[in-house]
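Structures are listed in the sections that come next.
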Structure I
Amino acid sequence: MKLFRHLFHMNKKSAPTPASVQETADTVTIKSSLAENERYLDQALFHTDDLVKLTLTYQNQNLLLCYLDPMCDEVKIRSFILKPLAESEEENLADVFTAPRVYAQTSLDEAADTLLQGQAVLFKEGSTECYTITVNAEVKRTTEEPENEKTVRGSHEGFIENMTANLHLIRKQIKNRHLVIRRYTLGKESRTEVALAYLNHVAKPELILEIDKRLRTIAGANTLSTDLMEEYIEDRTLSPFPQILKTERPDRAAANLLEGRAVLISAGTPSVLIMPVTFFSFYQSPDDYYSRTLAGSFIRFIRLLSFVIAITLPAFYIAVITFHYEVIPAELLFQIKGSVEMVPYPPLLEAMFMELTLELLREAGIRLPGPIGQTIGIVGGLVIGDAVVRVGLVSYPMIIVVALTAISSFIVPSHEMSASVRLLRFAVMIPAALLGFIGIVFSLIFILIHLCKLESFGTPYLAPAAPFRLKDWKDTIFRFPLWKKDNRVNMAKPSVKKDNADSKELQENDTQFE
């Protein structure tokens, strides 16, 4: 019974103890002596060679400018700091700098942290506060369309590794004052900047509170990107199905924001996380909406059909050859028999051999450089496919089955769901080899039960099929015309959150991790 309870329920792993992001030691305040402040920064950064320290003078006052060379832009330093200090006659030092953001600090710990973020710190002799000046260097690549999410029509922009640029792309898509951005800093060592975006008047307060709670729970974990955060915040890590949707397309992220979902953006990675999602979200593509209704619905139906084909086709072939050969038409029976009887081992081993070979070719094609990877895929597939049939290791029908299965698994717009489908087909083949069609039926029942029990941030994973909601079927298997479709599905109905206890709690928690 424990085994069945584990398979059906798969309770989420226990949440880790929230880690404090505050330093346990007492905060070190800024000294009035420039030499002491310089000595502390050297020790805090372990005497790193890329720490630049400049001694300056302004109106007969000694200044100390510190910054990390690779993190700051020298042109900005000359334009925002050095040139104004040489030309300005302002008495208040804070009014001298022309940087877009200048603020005062009283803690040397905070000053050391801001250096790591690409900002310069200016100390003044005799003062117990310093000025933090934004002069960070920006190394950007073009916002070109992502290679793994290409579309025929629509926008051809894509997220990049710069979080500010990604937020700009989202703001450009949704010019709405209700679009809220909440910033976090995760990881004691990594200090990764993260932003949570959502529409304040559409997203449910319970959803935002739950995401906020999970992010604060992993505040001390070193997560360098959203890809690593996924395992910390998803509901069931051991489930074969992904519960968070990843995308590199701004238009896809904006469309989900309009439906009441939240988007998690991280510095250093072009992928953003969309939550909550359902099973059907992974089979939706921007092309469905840029195409006309009938064409978009047909393409989406083909994708959903490919899920069934990719999981069951190898298992169906094994069951037919092993137990149910009577279902084969008489015209094909003798041809298939002539090919299969030359194989010296059972169909299960034959299918496993070909599926594993296909995975090896796929992985080799990904790891090798582009032109070589394509050559390995084509030549390897042709040479190995022809050789194994001639030797008698694999039958011709198995080659066809494996090829159709591979094509069906590659149709999925989401890489995570495609990987899940490839794993599940191995799990269905074994019961099919033992029990035939009955084994396939039991395997599909297990998968269906698991899908019905699975949730993504409180949203049923198989919605609107389970629980059944007829009015939300306008954008699942088929896409209804946009003028008939409600842009906000049931899980994300807009709700007024002003003067709401949940909203007040969220506002109280709206502070950046130090």
Structure II
Amino acid sequence: MANTLPYAPRLFTPAHPDLANGAGAPAQLANERYVEALARVVYVWGHPLVNAVGRTSTWELMKGHGPGMAMGLFPGSPKNHMGYVDDYLPPAQRKVVTPNNDTIYGACFADLGEEPVVIQTPDDVPAGHYWTIQIVDAFTTVIRQLGSTAGTPGGKILMVAPDWKGEKPEGFLEVLRSPTNVAVIMARSFASHTPEGKAEARRVLSQMGVVPLSKDKLGRLPFDCEASARNKVYPPGLTAEMLAADPDILRNRPVHGTTFWDDLEKALDLNPVVGPDDAAMAKQARVLIALRKSDPRWGALLDRTVLAADTELFESARYEQVGTDAGNGWQKQENAGHWDVDWLGRAQAAAIYIFVNQFEEAVYLIRGADADGALLQGRYTYAMTFPKGALPPVDGPRGGFWSLTMYDRDYFMLPDSPNGRTNIGTVNLNANELRFAADGSLTLTISSEEPADAEAKANWLPAPREQFALLVRAYVPTKPLLDGSYKLPDVKRVAARAGVEPIVAQPVNTVPA
């Protein structure tokens, strides 16, 4: 039976494993070690693929219901359509890690192997309003970032599978070929705190959308994010009341070591063609999938190896560990969205902030430790001081904005923030909510306890009582953010060492405060 296997899996069994006096054992052990090492790499490589494809489960949930809000919480839609929310994602949800609370979302999971899709971009956007349509392949690598940053015009783009054959239809801006059949199309529209600001965000978002090519019509297509948000769809046996009482019902790691190989096989079957950076590993993955089926002993080894690799990835994918030094205790993934063959970085991003924008669109700076290298804990008070003129340098005329977001140890927002804030930044500055010191500096206070001082209270970002993590998003970053010459201020525990001044950012003269 073994001889019916493809050539590659048969290579892993020595020609004479049963030589007398255990002489075949070294070759067996060497082959097993090789398979184990390869399996670890394949897991890290394949994690984002399994993660992204697993989210297409909303296809079945939303089938027959149209675009809406899956579980009443996040954008969901049938295959090759876009669903929307019409406000920030609710902070109490425990399904999607690290969402932002600066934009409202639309999302489409496309199966281009079934049919091309039409992506519509907005044609009536106020000057300075931020919007983007981020398009990623099944491995979460950014294919294209449309939007205000790129100066994308209003119109339609045809997105096709890697093996699609055809010509650009009349009236389309371009044909965009995906490296994989599955693609994810994420729309974002900036929403300030005011009713007018959110209305503007909805109006722009409702000009963006996705439909299958067979449903395209001449001219602009109508979309309605508010109608989509009213269409809340729940799986059988789950209700809004049940979720409100116990949000943790939806906690479910998107990738599981116990089912990884079966999930990977399904994901590869759905994406038989992959991009050049992933092609060689896709072949290796298929070899191991075949090897696992060939013999229970190989199956046990591969299953055990992936369980260990799964545990190790999630332990390494922590805000206090991911990324490289970006100054003053902050870290960043310098190649975000453009992963090339950085499989570990891509997998870590999929675990903690999947579908991250490309770094030219948004710089993400993260941390889980304070200035002294201790884990951030909400039972302490921390300060983060920006000198006059040293707020994150983003391109305001092109819609740039920044925010500092609070996440708990599991990277969810505070469900019941005492002052309603889950983040702090441009939206608060626009609403004139923050207080600057007499010298023009801005000090943010981070703690679980409400500050007594009026200025600290105005600039307070509430934290959970226990461990937490911080993420700064700088959308439409300028050169100092991109080249690393701008440094965020450190996060110092206020009472850690008396008399020590907090480390602060260096002023950037190109962007006014």
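Please treat every number below as a calculation from the coordinates, not as lab data. Just so it is clear, the structure is predicted and the values come from calculations on it, not from any experiment. Cβ atoms are built from the backbone, for glycine too; each structure is taken alone.
Source structure of the calculated read-out (Kirkwood radius over Cα pairs in Å, for residues 101-404 alone, 23.7) within I, II: I. The greatest value of FRET efficiency 1/(1 + (r/R0)^6) of positions 213 and 245 (r between Cβ atoms, R0 = 35 Å, to 0.05) among structures I, II is that of I.
With Cα Rg over 2.2 N^0.38 Å computed over the structures I, II, the top value is the one for I, the highest of the group. Quick check: -14000 is what I get for helix-only ellipticity at 222 nm (-39500 (n - 2.57) for each DSSP H run of 4 or more, over all residues; to 500), calculated from one of I, II. Which structure matches? Computing helix-only ellipticity at 222 nm (-39500 (n - 2.57) for each DSSP H run of 4 or more, over all residues; to 500) on every structure in I, II gives -14000 only for I.
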